Structure P
Amino acid sequence: MLKTLVRKEMLLELRSREVLISMITFGAAVMLLYAFAFRPSPDVLQQFAPGLLWTVVLFVSVLALHRSHSREKEFDAFSLTLAAPVDRSTLFLSKWLGNFFMLLISQVILLPIFFLFLQLPLPEMAAPFVGLLILVDLGISGAGSLLSGAVMRARVNEFLLPLLLFPMVTPLMISAVKSTAAIMEGQPFSQWKLWLQLIVSFVIVFGLVGYLIYDYVCEE
């Protein structure tokens, strides 16, 4: 059942591509702005590159997280989904994985643009960098899927989601920036493993919380 629900989430987006195109367009526009703003100072750009990268990822993720629930609000489709004989915790997992895959697909396209526009060298530690991206994407998607379901029926849900999400993922973003900076500088794992442990803890906590309370989040 989980596989079917995740497939449904992906098909809904891949048929229209409206969210994916919006994510890529917005992310590329912000990166282009960064490129013009920091071009006179490459040293400053190298120093702030990790923070700029995760700022773009966070802003882009809001587009996918909001749309994942709001499109099912139309014609009360989400209520019909809840009426199906499916465990609601499984629904959360499908939203979580669907948003994760959407964020991952957008990053596959946006990351080369980021390093190209800002004229940054690719990280030499490629495997840790990719693993870090996957973990942080899981954290953003987990917390965002839970909040998106909670604010779905609010009248101003498009404003409430980022208002609640940004403070909630602040520890995750700080850890992601610190870990990315260490990877780009080639620091040994022992010097940044604490930040990675915080990221893993964030993913586990919000994954479990979402799995356990999504049943109550779905109630009107």
Structure Q
Amino acid sequence: MSFSAQDVAKLREKTGAGMMDCKKALTAVGGDMQKAASFLREQGVNVAAKKADRVASEGAVSSYIHMGGKIGVLVEINCETDFVAKNPDFLNLGRDIAMHIAAYSPICVSSDQLEKDTIEAEKSIFKAQALKEGKPAAVVEKMVEGRVKKYFKEVVLLEQDFAKDPSISVQQHINNSIAKIGEKITVRRFVKFVMGEGLEKKVEANLADEVAKLTKKSKK
């Protein structure tokens, strides 16, 4: 299957990979766009693995504000050099992840940050649910394992489906950026603020009650 320069550009826009990498991917899979995207993701994982032992102590704190200041996110993204920390692609990655956090509300960066007690509690719930469904013990364990993975995808940032492209995870999106930028990139921490969260909100009194109170005061 042949491909055009426009196909290369579309693949680059979809994956964020370099033009030459996109061309190589399309060539390797015979011009199939989906297979080429998968090919690039696999290559991104390989690049990320090779850079895993490097030290990422530079970076930037990216932010995203939504709903006119009602929701705000700060996220620390790390890289290896100050030069990359100022790279537009790196900064855009930080903003994309901050935006994702605002939308999906993860509770931690990676699954190893979850408390063991929390994971065990979830396993107990899933196991009870599976047993209630009358499943055999051997099947129950597999179901629990599957549901734990699903739970991780719901609450762990790196394992969530990426907001801008649900066909890949946040980690895969980062891996694509690593392949493109050429440095180790990690998410260290984040915080999400929701205006008024945790505060007791004043419950407005019933209008009729307020009028009655005012009437009583005027009669005194």
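None of the figures in this text is laboratory data; all of them are computed from the coordinates on show. Keep in mind it's a predicted model, so treat the numbers as computed, not measured. Cβ atoms are built from the backbone, for glycine too; each structure is taken alone.
Remarks
- Structure responsible for 1, 7, 15, 19, 19, 15, 11, 7, 4, 2, 0, 0, with P(r) over Cα pairs in 5 Å bins from 0, in percent calculated and labels P, Q on offer: P
- Label whose coordinates, when semi-axes √(5λ) of the Cα gyration tensor in Å, for residues 115-162 alone is calculated, return 22, 12, 7 (choices P, Q): Q
- Structures compared: P, Q; top value of distance in nm of label points 7 Å out along Cα→Cβ at positions 3 and 123, i.e. the largest, recorded for Q.
- Given -28500 for helix-only ellipticity at 222 nm (-39500 (n - 2.57) for each DSSP H run of 4 or more, over all residues; to 500), calculated: source structure among P, Q: P
- Which entry (P, Q) yields the derived value 5.2 for distance in nm of label points 7 Å out along Cα→Cβ at positions 11 and 131: Q
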